[in-house]
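What follows draws every value from the coordinates through simple rules; no lab data is involved. This structure is a prediction, so every number in the text was calculated from the model and none was measured. Cβ atoms are built from the backbone, for glycine too; each structure is taken alone.
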Structure I
Amino acid sequence: MKMDFHLNGRRLRLLLYISIIIIIYVVPISFVEGRSFCIWYNLFKIKCLGCGMTRAIFNLSRLNIRNALEYNWMVVFISIPICFVVKDIANIFYEEFKIYKLKHPKVQK
């Protein structure tokens, strides 16, 4: 007997996206604001181009755009991949709904 629910590439990507989103929202912003996660800065005390990016992403996810830009102005470039991820999530849901409609034709209304 074949299982109807199997983890293909689309579902694995969706699971990964949802996991990352949950992790970003479960971790309190106060946890990332008080410290530096940059290995370069912690070893050599020299700021690199990515310093503050973790704090900027956490602030951007909570729509604190001013704080995100203050931590690292390059967070602007993160919005481009975020748009692709949102588009990919929408496509995954569309494809899954289309497959569901093909398997269950009575649910057309």
Structure II
Amino acid sequence: MNKRQRKKKFKKKYGYNPPQSMPIHKAEQIAAVIEQYKKAWECLKNTLLEIVKVLQPHFERMVIPEYFTDTRFKKIEKLQQAWQEEHKKENEEVERWEQFTRQQKQ
């Protein structure tokens, strides 16, 4: 099989021409390794999805009600208010700039 035939075979198999900077057999080896990685990723992804499906009800039942209590919400609200107070000047400057740009457009 000559080089032209090998290039045609590569293009038919993978859908694109082999790179010009390397021999065809090296490109085929790299493509084979990539395919192996794709298969391994699919196996890993499917396994992880099965684990998530099994653990999800237990997570929802055990973790979420304990985490989101009234005291937790109050702490979160306090943190939000503190953050808003810290950045109040920045927010006011942004609002002034928006008003200025609106006036310029009119």
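Using the calculated result 16.9 for mean projected area of the Cα convex hull in nm², pick out the matching structure from I, II. Only structure II yields this read-out. Taking distance in nm of label points 7 Å out along Cα→Cβ at positions 13 and 69 as the criterion, the highest value among I, II goes to II.
Which structure, out of I, II, was helix-only ellipticity at 222 nm (-39500 (n - 2.57) for each DSSP H run of 4 or more, over all residues; to 500) calculated from, if the result is -28500? Display every interim value, and only then the final one.
Details: I: -20000; II: -28500.
Traced to structure II.
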